[in-house]
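Below are structures written as structure tokens.
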Structure 1
Amino acid sequence: MNIGITVYPTYGGSGIVGSELGRDLAERGHNVHFISSVLPTRLTELNERIHFHEVEMMSYALFEHQPYDLALATKMATVARAEKLDLLHVHYAIPHSISAILARESIKQKRYVPVITTLHGTDITLVGADRSYLPITRYGLQQSDGVTAVSKFLKQATIETFDFDDVEVIPNFICGKHYKRIDDSPIKQELAPNGQRLLVHVSNFRAVKRPVDCIEILAKVRETGIDARLVMVGDGPELSAVRYRGEQLGMNGNVIYVGKQANIADYMGIADVFLLPSELESFGLAALEAQACEAPVVATRIGGIPEVVTDGESGYLSDIGDIEKMSLDTMRLLHDDDLRRSFGTRGRELAVSRYSTEMIIPQYIAYYEKVVNKAQSAAA
């Protein structure tokens, strides 16, 4: 198949999943065309089956904000016709589904290109549910030829918010060969030269991720005499608040800020405990990646995380903002090597058996074929 994929190219779950999906599809013999403003974060190289089409916007004094959604629709339509795309697969509803539908409608007399929208979370629970965007988000769902969601939680949220239930659940995924434990990593020797325990947090540092809570947890852990350090991977609007709280608590000497990293597995693979204190996670991709690397997860019991992390087996779950319990759970894992290793082994088993690329990518391909066949039958 010739598949067009659009993602937000920034450091976030939807961009990561869309990029890695395209890469895996290409490895299986499909032609993938990424249509975006810049090359997506996880897309490190192009080849004969992976192509990139840049969305360019004209600069015009009348426009206070450049109309990206229209420029994207135009580029989608151009690529769909020139490359004879079989479908457009867009990740994150706003504005990608609307742009794709506009592109589809603009060329349908020449070629009908079905649109599949994948919902990732805040496009439904936060942005799409806002009163100003709710009607157009509902329209995007209704007019898409297919809609998928990354968790059962997100499907239910879509039903409740938009009264729309024609949603296929296809969860996020990991490559078990890429995400694995790294016991002799030079990065670990650099970050923990004296054998310190490493707590790791990976996110886009938005308020919804509550990254400041990780500083609070580190402080409580170190109060008990555990020589632990916190590795903060990523960047975003809350980073300055994190640094400030670290200074207040005298923790910044034990917090390592490594910024955005292309290869997250390098840091997941050396974690003793992975922290994810978010107030909203529709799936919890970072938790899945950590489990694949045999890192026990200490997280909040919200959204799709309980579908990924088994409480008491591969990690511990707490209420939002319960710093005390998350700190105690972290200390329990750091004190007991056997418990930590057993949680890591169990997490790896769950991640690979439920969410490996071998399990999930065929589900996407089967869904593509279903949507394309349905569109062809309707056209006939």
Structure 2
Amino acid sequence: MRAWGLASADIGQLTNAVQFGFILGTLGFALTGLADRFAASWIFACCAVLGAGANAAFALAADGMHSGLPLRFVVGLALAGVYPLGMKLVVSWVPQQAGAALAWLVGMLTLGTSLPHGVRMLDAGWGWQVAILVSSMLAVVAAVLVFRLGDGPHLARRGGAHGLHLGEVLLSFRIPAFRASALAYFGHQWELYAFWTLVPLMLAALPATAGWTAASMSAAAFCVIGVGAAGCVGGGMLSRRIGSAPVAAIALALSATCCAVYPFAVDAPPALLATLLLVWGASVVADSPHFSALSARACQPVAVGSALALQNAIGFAVTMVSISLGTRLWPALGAHVAWLLLPGPVLGLLALSPLLKSAGMADVRSTHTR
């Protein structure tokens, strides 16, 4: 922001360029069935290298919004072959533990989201480009690891099996369980990426952080976002006992409470405020892997990759609206921007209710059987 003379709304535009690229990429994968026509590990590796290159070009060649926005768009386009395909890869290895395994995946995604702040925390005056170049390097490492790993034995493409017809994946929304999970995911997405985008602005505006150095602010952002990894892993472990739907509901309820309370807590004692932000950071993403697990479980195996890609595309379209509104209204609303995020988890809870009822009935049947 300082180097290019940007406002908070411009940061929202740069973030949304990534989101828009991701949306178009996931729609392309979903509607053409490409996500289920080729080996997921190959698509993942190729897209990770493409994204790393565009990301590095942003650090080394971009000199303002006019050149930065197209490069951020390409990064988002490449990520469409990484995140949904990564979910399919995880399910292809351990479908019977999809919730717990996807919790590890999204936990690592969350840790990766916070890592640029961690790199900035260690910065010795090298400039903002270093955090982005380190991200590109790690993406190349990921491409090599996944390419060597290959696809798992489950959900493998079978010779002679019919492929998806163009647009056939849209029929997934006719499945009640998939529809409930997807709608809850859309509510979750309204809050998640807007929260991650706003965290540095929120921290910088707190009375408790007045006079902090840039490194200290980056360390705080790293902790608030990165703690979501622990929330995901903990939620994954809990899901083995109570199921994915109840874990997602608990996370939605916690993050909704944090949204509602935050504007009243900005002047609270630092320890209490820090606890609130860490609980928010942990709960805001802890539900994400369980929506993917619930949706994957509801779909036909041949359509899992495409259905998850479509769900992601719509969910990230939702994030574009909340990110744009949040960053544009931040100067006027300040801490009260948290209330703009509140409808997301509340509506997510309402959408999830049919799956909660199903989970409860399954527990009752299991108890009678025993």
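Every number in this text was worked out from the coordinates using simple rules, so none of it is lab data. These numbers were taken from a predicted model, which means no experiment stands behind them. Cβ atoms are built from the backbone, for glycine too; each structure is taken alone.
With helix-only ellipticity at 222 nm (-39500 (n - 2.57) for each DSSP H run of 4 or more, over all residues; to 500) derived from the coordinates and found to be -13000, which of 1, 2 does the value describe?
Answer by label: 1.
With Kirkwood radius over Cα pairs in Å derived from the coordinates and found to be 20.9, which of 1, 2 does the value describe?
Matching structure: 2.
Taking relative contact order in percent (Cα under 8 Å, 6 or more apart) from the coordinates of each of 1, 2, which one would give 14?
1
For which of the structures 1, 2 does the calculation of distance in nm of label points 7 Å out along Cα→Cβ at positions 131 and 283 return 2.7?
Label of the source structure: 2.
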